[in-house]
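Scrolling down, you'll hit the structures one after another.
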Structure 1
Amino acid sequence: MRPGEEPTNEAFRERRRAREAALQMLYQCEIGRVPPEDAIATHGEIEQSGRLGSAAAEAFASALVLGTVQYAADIDPVIAASASNWRPERMAVVDRLILRMAVYQLQHVTDVPPIVVISEAVELARRFGGDESGRFVNGVLDAIRKKIEQKTDDAR
């Protein structure tokens, strides 16, 4: 999908599946200490090609994994600054991975509006996290979004 292009319902569904797949791959990287390239390849073998709906969705999932892993060291302090009394390494693994992936998108994926990034992250947290994960992820990401918007406004 190109910037400014209106997404279809199918494109939204593909991106949602791509985010779910990216979360699974990030989990494999984190828990199994698997390099991201291997997690992407293994996921593709297990889930079979085409499950995400399109080559664009598969590329989006891969980009999320690679970008999230690449920028994790820069992202974790951003999360820590907005998660009162919670260091990322002490968070539930799934919550931490969802937050990292969402912050990566907020900072580096320009064709997805912040409200969509947060909404999708909250949905992932509700589906794959604990009872309070959705609220926790929403609160942290909303605080991060506000800080990013403030920096943008200050730069103008």
Structure 2
Amino acid sequence: MIACIRDLRLPLSQRDLEIVSDIHWQSAQRAYAYRNWRYSVQDVIDWYAEKSDAWDWGRIALLTSHGDEGLAVAFAVARENLLDQLFVFPKFQRSGIGGRLLQAMFERDLETIDVHVLEGNKPARKFYERHGFRLQKSWWDSDEREMNMLYRRKRMPVPDKE
């Protein structure tokens, strides 16, 4: 099987809402286990349905073999320079798929890319730091009841060709 990255149709169709919500829900069960969240996949679908109109960029990672449609295993969506969501189905984490989605975001050639990460999500913080993001500021998020952290990556200079 081969992982391929494709454009995610925006705004999300009902089927795409269900797909990304399942990836989000499965991933969040691991990433946020320390929070003991009790929301359902339908709660995530409803949340994304309200939120997805704001996105202007999206990619989805599919595992494919010749002639099949592919199994969705990861996705990333953004609005302008804010990487709003990036989730990888737990079975495929640490396989390079998240990095490939991040690389697609870098190819948008934005001056800066921002991402918000909750303080307790240490694997996500390490992932973004490995990819050149640096902590800019943090603040108490009363909705999340946790520190919210803004990470930023500045566009990397292109080396001169001589």
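Values quoted throughout were computed directly from the atomic coordinates according to the rules given, and no laboratory measurement underlies them. In this text, all values refer to a predicted model and were calculated from it rather than measured experimentally. Cβ atoms are built from the backbone, for glycine too; each structure is taken alone.
Tell me which structure, out of 1, 2, gives -9000 once helix-only ellipticity at 222 nm (-39500 (n - 2.57) for each DSSP H run of 4 or more, over all residues; to 500) is calculated.
Matching structure: 2.
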The value 1.1 for distance in nm of label points 7 Å out along Cα→Cβ at positions 71 and 103, derived from one of 1, 2, belongs to structure 1
Work out which structure the value 43, 37, 28 belongs to, where Cα extents along the principal axes in Å was derived from one of 1, 2. 1
